[in-house]
Structure 1
Amino acid sequence: MSLTPDDVKRIARLARIEIDDTEAQAAQGQLNTIFELIAAMQAVDTRDIAPMAHAQEVHQRLRDDVVTESDRHAAFQAVAPAVENGLYLVPKVIE
C-alpha cells in the first residue's frame, strides 16, 4: 500500500491536523516506509511458528496462596456508623 500526498492530506484533515505541502511530503515518506515494513513482516511465513506469550523465556515466580492477615471484619464494622446484615449503610447520594 502506498499513500499519495492527497491521501496524507485527507488523513490529516480527518485527524483535524493542519498540514502544509512540505509536511505532507515528509509524512508521506514516513508512512510509506512504515507500510513497506508491515508488508515485509506480513510476507514472512509463520504457519509453523508457535505463538509466544513473551519475547523471552520468562517464568513468573509464584508463591503459595495463603492467608497472611487475620479476619478483622467484625472490628471494622464495630466502629462503622451504620451496619446491616454485614454490609455498611451509607447515605443516599442520588435522588
Structure 2
Amino acid sequence: MKPIKKDDAYYKAKDQVKEIKKFYTSLMSYVVFISLLAGLNYYINEFRSPWFLWAAFGWGIGLGFQAAKAFEWNPFFGKDWEDRKLKQLMDEDKDSNLTK
C-alpha cells in the first residue's frame, strides 16, 4: 500500500466536503419541495389521500443513499475492505508475474 501524501489527504478531504455540501443542498431541496407538495395535497383533499408521501418516500430513499456516500457509511464495503481487497489483488498479480 502506498503511503498517503499530504496532498492526497487534502484532495480526499476536499472531495468529501464537496459530497457533504451536495447532500445538504439536496436535503434542503427535499424539505422545501415535500413541504410544498404536502401543502398542495392538503389544499386539494385535506390529506384524505396523502399522495405526497409517495414522493417523500421515493426521494427519501435516494437521499439516504446520497447521505451514505457523503458520510462514508458503508458497512459492507468500507475503507478497510478496500485496503484488504487492493492488497489481495496486488499480491495475486505479483504471484502471477513470478510464475510467468
### Task
Give the label, chosen from 1, 2, of the structure having the highest value of percent of Cα pairs over 16 Å apart.
1
### Comparison of 1, 2 - label where relative contact order in percent (Cα under 8 Å, 6 or more apart) is highest
2
### Query
When log10 I(q)/I(0) by the Debye sum over Cα atoms at q = 0.17, 0.28 Å⁻¹, for residues 36-83 alone is calculated, the result is -0.61, -0.94; to which of the structures 1, 2 does this value belong?
2
### Query
Here helix-only ellipticity at 222 nm (-39500 (n - 2.57) for each DSSP H run of 4 or more, over all residues; to 500) has been calculated and equals -12500, so which of 1, 2 was it run on?
1
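A short reminder: the numbers here are calculations on the coordinates, not readings from a lab. Not measured: the values here are computed from a predicted model.
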